[in-house]
Structure 1
Amino acid sequence: MADSSTKIVVISGCSSGIGLATAVLLAKDENFKVIATVRNLQKKGDLEKAAGESLNKSLFIKELDISKEESILKFLNETYATEGRIDILINNAGKSQGGHFEHIPLKDMQTVFQTNVFGTMRITQEVLKKMKEEKSGHIIFISSIIGVCPVPFCEMYIASKFAIEGLVGCLAPVLRGFNIR
């Protein structure tokens, strides 16, 4: 288990983009132990390269498919068993879906919402249980400006980000009472 002065950071969706950059940046700070997650471990190559000397010292790569309940629970059970806690949860994993709204199959709509909304909500629910017990923690939701400023042909992605914006607006005042930011 990490000592109590080191903050345990879990970041979803680290195989590329914002998740990868955030994981690498935080791992450079000795105050953080970063658990960077990827949906498929076969796609961890860019993250491993970017991590450099931090890899397996302050940045650890783990598998987490945020769209699957069993993956979330397995990941959290393993993380709590080895680390004892999660101090910071960064919900970054996301899936996009463009195209003309009337032509997007229901299955594709459900896939976007399963990752961007329901998976994000589920991992947050589980992590909140422990954070409330500890009366401490930080939860960060990576959203998008288009979640509040819609543009054409991104309806599914925008709707999913709008849902997260609503969730955050509801949770923030309640969680302040538990010292969770």
Structure 2
Amino acid sequence: MILEDLQKKIPQYNIKEITEDIIEDVFKVMRSNGYYYSKIQQHDVTREECITDIKAVPPGIDYSKKTYIAFYEENKCIALVDFIEGYPNKQTGYLGLLMLDETLHRHGIGKKILENLLSVIKVEGFQYMELACYECNERGITFWNKMGFKEIRRSNRETDGKIYTLISMQREV
């Protein structure tokens, strides 16, 4: 439902569910984000990590609540969104990922996708959107603050033997 509603709101993009059939396109977008991955892990993103993300959901959440989609412009994958309905509670949608091809940052595309996603989930009855951003991802923190997200808590995550601080952020839809 979210995919179809987003497609109606922003018809200039061809929006596809992410499956292994388009994993190379997804991998290209992820690989283009060297800054992001250099901040959150000690190795380059791998194709296997991209495949694992297809089925990844928070503990206790059914896969049917996940919307994992790719945005195409002129047959080129330009953006990825991973969204979980009703997490961490029924009134909240969780944005696990909003990633653009790095060459398209600061062109208003991420803002446009986010604003339309917020509009769609509001109609679906959600009151809040939550996400987590790595504290060391200064560009991400700046973007999310500009989009109206506020810090609600902090937690730690270990990746590649290193501890990273995650800032959970939320905003009303």
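All of the numbers you see were taken from the coordinates with simple rules; none came from a lab. On a predicted model such as this, the values are computed, not experimentally measured, just so you know. Cβ atoms are built from the backbone, for glycine too; each structure is taken alone.
So if we calculate distance in nm of label points 7 Å out along Cα→Cβ at positions 94 and 158 for every structure here (1, 2), which label has the highest result? Kindly include the intermediate steps, with their values, before the conclusion.
Working: 1: 1.4; 2: 2.1.
For this comparison of distance in nm of label points 7 Å out along Cα→Cβ at positions 94 and 158, the top structure is 2.
Looking at structures 1, 2, which one was Cα Rg over 2.2 N^0.38 Å calculated from, given that it came out as 1.03?
Numbers: 1: 1.03; 2: 0.98.
Attributed to the structure labelled 1.
Could you tell me which structure in 1, 2 was used to calculate helix-only ellipticity at 222 nm (-39500 (n - 2.57) for each DSSP H run of 4 or more, over all residues; to 500) as -9500? Walk me through the numbers on the way to the answer.
Details: 1: -13500; 2: -9500.
Corresponding structure: 2.
Here Cα extents along the principal axes in Å, for residues 6-109 alone has been calculated and equals 38, 36, 28, so which of 1, 2 was it run on? Please list the in-between numbers first.
Numbers: 1: 49, 27, 22; 2: 38, 36, 28.
Going through each structure in turn, the value belongs to 2.
Of the structures labelled 1, 2, which one yields 3.2 when distance in nm of label points 7 Å out along Cα→Cβ at positions 14 and 62 is computed from its coordinates? Walk me through the intermediate numbers first.
Numbers: 1: 1.0; 2: 3.2.
Of the structures listed, the value fits 2.
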